[in-house]
Structure I
Amino acid sequence: MSIAHEETILIVDFGSQVTQLIARRVREAGVYSEIAPFNSAEEAFHRLKPKGVILSGSPAGVPEEGSPRAPDVIFESGLPILGICYGQQVMTHQLGGTVESGDGGEFGGEFGRAIIEISEECVLFDGLWKVGEQHQVWMSHGDKVTEFAPGFRIVATTEGAPFALIADDERRYYGTQFHPEVVHTPAGGKMIANFVRHVCGCAGDWTMAEYKDAKIAEIRAQVGDKKVICGLSGGVDSSVAAILIHEAIGDQLTCVFVDHGLLRMNEREQVETLFRDHYNIPLVVVDAEERFMAGLAGQTDPEKKRKFIGGEFIEVFDEESAGVGGADFLAQGTLYPDVIESVSFTGGPSVTIKSHHNVGGLPERMNMKLVEPLRELFKDEV
């Protein structure tokens, strides 16, 4: 279950390590964004009804057999599209242009800082760059566009990329060979803001206050009159989740703090004082040091430790749910990066960085449904 936003930008992920940064830049422009892997992007497109689409970079090469493609529905929709690096190349290929491997030809790949020269005006440059100027950007590509698709024009070049930025203003399609989402392209964030605000027509008024109100309504609709237990660690994420859920459903929520023997000094006492005395939220403290230490004894593999910890937490929460009259829901402080980094989107392009115990460590059998009010947020947004 996710919040419906009037203005959303869909980011199609082809496996770039910096796709999250694209989402961050869009949200910094005051517009909600979600990431979907290319192989489930069509479903996300219909669900989100976005105002525009951004195609991410990728470690793959467009000329490679079996390399990922964007769903045709995106090009058939008439919506604005911004292709970044691989996104530019795959858009060019799918619309009738030519992409060649960086192994040969006149232009090779570029990796690192590059200087871009502005050759024509473009809406993405509004308030930023003027014709004839040169600016720093960040490149990371081996393949390159050698012939752009019909309808496009070149608006910027670099020494190694004659099609550094291309534009089809009539269809509102734009492609950058460089990465505007990274800090090494100093004006890149504003360029993405120009795309979502000026090209896609988004108002840019998405705020955390709006998110909070919508999420409280969503929690109430999801939970109804049922009971929820929240796995409280004492950290920012689970604490904010607990307070948000309590605001939504009051004493239908019980927080469970598990003392697993790996806490910081006085952490247990601080959590008890904060939630019982300050927030007045029902709290159960479970002394589970022995069972956790026994399960971790002799284990040196970090991933296996995370899997064990996640599974053991669920066992404790299942047991404690009986003590509150049978909770139907388990609440967690899962964040958007936890989801992205823990799973490869069920066969999607993103490489697993590590399993987060809230996501990758959950057992297949679980007696409670999940309530995760922060699942769509980045850390600083929490």
Structure II
Amino acid sequence: RDFGVFFPILHIILLSSIEVAGYLAAWFAFDMHWTYMHWLVMALMLVVLLVQALLTRPFHAMPQIVPLKGIDWMGALLWCVLWLQVAWLLNYGDWLDWWHSSDFRLVMGTMLITLAVCLQRMMHHPKPYIEPAMWTYHNVVPVILLIGVVEALFSCEHVLEMVYYEEVMHYADHTYEALNRWSLPGIVAGCLFSIGWLKLMRWNVYKLIALALVAFCIYAGGFYVLVDSNISIEQLRIPILWRGFSYAVLCISFMWCLHAIMSFEHFFQALSVFNVLHMFVGGLVGAALHARGMKYYVADGFARCSGYVDSVRLSARAVDFPQMMNGIVEGFLAQSVKILFGWTLIAGLFFAALMLLWDIPMVRHQVKHIPAWPVVGMRVLRGVQRQRRLKRLRHLRRSLKN
């Protein structure tokens, strides 16, 4: 139960396995056939079953087996349906042009109905699948929202990087996965750094999250500077290494926050919400925003360039029109990727500064006591009027002396 060690070691295994699995899938598809990856997964699962059957024995820590009674299975099913509807909306929204599609509006309406039923069951069922008390812990809602924001920021790995690799640089999957292996040293370094920070030094987790966001800004800033159609593939290794470091530290930090702020009774409920945002909802929100941004900036680039392309200029010299258009499209895609990496960098800097400010005790304890904006405006107005009266009084005293 020493989570300062368990969480980092767990994420070394999890994140490294994810990266290795991606490389193995690309390697099988490149050198053999893509179905070999499925055979490998089935073989590994059989090994697990054999180990369980041959090397373990049935043991129950409790005197009698506890049946799966008292679990709100209907609530669990409703939450699964809700998350599937959310995933469908975010995944196909850009493809269906959002609210212009009747299918999108239909699923959105049913999603709102499902959400209302889930909330009603959570508030009135004696043993709900996700209890309302889970949301009452101090800082649990800001932590969960920050998890979703961070996952949305990291979606640039799956949208912007893939557009750049496939459409601009024309890398094959094998080349991309070979390049992506440079995130493994960053993952291991981030996990070991988290052990030192949380277990050995026992420092504040707010600063650790801020440092991880700064590392993410280095990654986003590196791609913002390097994105071009003429760079060497080796130049992308350092930003990818920082991406692995940042992602590992953030995953560990968020799980540590949930463990620190709530009891064991509700920890796994919060962990389920964390994994929903961590695994697909946060990433789909970011992917939808980045896809919308790509569509906007590419169209904006064509609109700005169309005024410089006409039949007179094209007929003045012999050009390969398809090749020219291919180069123009690649340039617009690279420019759009660079712009969106810039916006992602700004967002990362904002949240890093927010976490550093939140770590200041005066800000953290007094932020709830900041008055409303009308009150602030009235106080400023009274201060200005007071300064004017003092100025008139000083002027009157000078005139009396004279």
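Computing FRET efficiency 1/(1 + (r/R0)^6) of positions 76 and 252 (r between Cβ atoms, R0 = 30 Å, to 0.05) for each of I, II, which one ends up highest? Mind dumping the intermediate values first?
Numbers: I: 0.10; II: 0.65.
That would be structure II.
Taking mean projected area of the Cα convex hull in nm² from the coordinates of each of I, II, which one would give 35.4? List each step's numbers first, then the result.
Details: I: 20.8; II: 35.4.
Going through each structure in turn, the value belongs to II.
Suppose you compute mean projected area of the Cα convex hull in nm², for residues 52-211 alone for every structure in I, II: which one lands on 9.9? Don't skip to the end; give the middle numbers.
Working: I: 9.9; II: 16.9.
Among I, II, the structure yielding 9.9 for mean projected area of the Cα convex hull in nm², for residues 52-211 alone is I.
Out of I, II, which structure matches -8500 when helix-only ellipticity at 222 nm (-39500 (n - 2.57) for each DSSP H run of 4 or more, over all residues; to 500) is calculated?
Working through the options, I get structure I.
Of structures I, II, which gives 24 when relative contact order in percent (Cα under 8 Å, 6 or more apart) is computed from the coordinates?
II
With mean count of other Cβ atoms within 10 Å over residues 276-283 computed per structure, which member of I, II shows the largest figure?
Working: I: 13.8; II: 20.0.
Of structures I, II, the maximum of mean count of other Cβ atoms within 10 Å over residues 276-283 occurs in II.
Computed from the coordinates by the stated procedures, all read-outs in this text should not be read as laboratory data. Worth saying up front: this structure is predicted, and the values here are computed from it rather than measured. Cβ atoms are built from the backbone, for glycine too; each structure is taken alone.
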